[in-house]
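Got some structures for you, see below.
Where a number appears in this text, it was derived from the coordinates with a stated rule and is not lab data. Just so it is clear, the structure is predicted and the values come from calculations on it, not from any experiment.
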Structure 1
Amino acid sequence: MSEVRKFKLTCIICPLGCNIEVIMEGDRIVRVTGCTCPRGEEYAVQEVMAPKRVVMSVVKVKGGMFPTVSVKTDKPVPKELIPEIMKELASVEVEAPVHIGQVIIENILGTGANIVATRPA
């Protein structure tokens, strides 16, 4: 018999903040309860099976008004890659000027996500 696991999540997709419970047997989801919309169920399934996050950090700027510029991924990336992404960002230095939305690194670690500036520098 497969191990039964329960996950309790608070949905962050909309302001309702539904309390969702996901029940798994082995590596299979058998039930999702507490969602008031299909988007909440999608979120819960992804969060349990393959969690993703938007990464926010800073990179060094050469010749700018400030020594760093804030950056983020333009879409969520697998949670387990965050330490490696942060390590990569620590080694990056860009030349000023930097513009909001400017791509600093394309397709970071093959995730399909770009690192983009979130303010000018």
Structure 2
Amino acid sequence: METERRVIAYKQYFLNFYKQMPKDVQSKIEWTLQLIKVMKNVPEKYFKHIQGTKGIYEIRVESAGNIYRIFSFFDKGNLVVLGNAFQKKSQKTPNSEIERAIKIREEYYHEKEHIQKNYHI
């Protein structure tokens, strides 16, 4: 089922990670992001809410036995904002990465609120 979900990268957090990845990993990331754009109900295998957080999701990418995570959050329901990303090396997602994702989300909304307030949007 088609949706109209958009995916954007906030600042350079995700893009710096993405540019360092080999082409095959970039392709798998693009494939997964496309899935998130068009699927109404994305399987948890690819997109999952991080328990204990307010609105932080991880996009799950696996390529050649390696696991990658891209933290994201929603803005206005159909806009998925990409934050930090990392290569997962253990079973448990590091708390430092989750805390970083929370800070990026707060920064995004603070900046958005500041812009709207100053430009009366």
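For relative contact order in percent (Cα under 8 Å, 6 or more apart), which of 1, 2 scores largest?
2
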Where does the value 48, 36, 29 come from, among 1, 2, when Cα extents along the principal axes in Å is the thing being computed?
2
Taking helix-only ellipticity at 222 nm (-39500 (n - 2.57) for each DSSP H run of 4 or more, over all residues; to 500) from the coordinates of each of 1, 2, which one would give -13500?
2
